[in-house]
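Q: What follows is a set of structures for review.
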Structure 1
Amino acid sequence: MNKGKSKPSRELAGIKQRLSDLADDVLEGRQERAVAAVASQVLNVYLRAVSVELKVREQQEITERLEELETLLEQRKQERHYG
């Protein structure tokens with residue numbers, strides 16, 4: 001069922017890398033702290049949105065799987081009752 005990393009998972013990895021790179025740039029003097037602070041705030045908002053999207057997808061998948069199991073269970077109960 002798993003077809004590799006999902007889009008949100010790839011996005012999370014990308015954001016983490018960008019934040020790490022941004023931190024390195026500040027520490028090594030390649031980026032101004034004020035600019036980096038604003039950029040990290042924007043990236044953190046984006047990170048939160050992607051994280052929420054991932055949680056919603058996971059919850060939807062779990063709900064679908066649970067519904068399938070409930071349907072199968074009900075079918076088996078009916079088969080036993082009539083079989």
Structure 2
Amino acid sequence: MLFVISARLFHGYRVVLNPLRFVTLQDIAHTVQEHLIHFLETNNLQILAEQARTMNLHIHGYDTIQDIRELQTVYVCDHCS
């Protein structure tokens with residue numbers, strides 16, 4: 001499943017994950033954030049990595065992983081918390 005960040009600075013960053021490997025939606029949001037941070041650090045974008053660490057990513061509109069299982073794309077949000 002495709003997870004896409006919806007945030008001012010990192011809008012559009014995408015990662016493919018299997019949601020069934022996670023327990024909660026927050027676990028998925030945290031993993032998306034970790035993937036972003038790893039990408040930024042691997043490319044020596046340290047200041048951006050620090051910005052990524054401060055985000056409060058979450059998935060809203062759904063309560064459980066089962067709620068998103070039929071979706072192709074899920075947006076991981078930072079701007080409304």
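Bear in mind these aren't lab numbers, they're just calculated from the coordinates by the rules spelled out. Predicted model only: the values in this text are computed from it and were never measured.
Q: Using the calculated result -31500 for helix-only ellipticity at 222 nm (-39500 (n - 2.57) for each DSSP H run of 4 or more, over all residues; to 500), pick out the matching structure from 1, 2.
A: Working: 1: -31500; 2: -11000.
Here the read-out was taken from 1.
Q: Taking relative contact order in percent (Cα under 8 Å, 6 or more apart) as the quantity of interest, name the structure among 1, 2 where it is greatest.
A: Largest value of relative contact order in percent (Cα under 8 Å, 6 or more apart): 2.
Q: Quick one: Kirkwood radius over Cα pairs in Å came out at 16.2 when computed from one of 1, 2, so which one is it?
A: Numbers: 1: 16.2; 2: 12.8.
Of the structures listed, the value fits 1.
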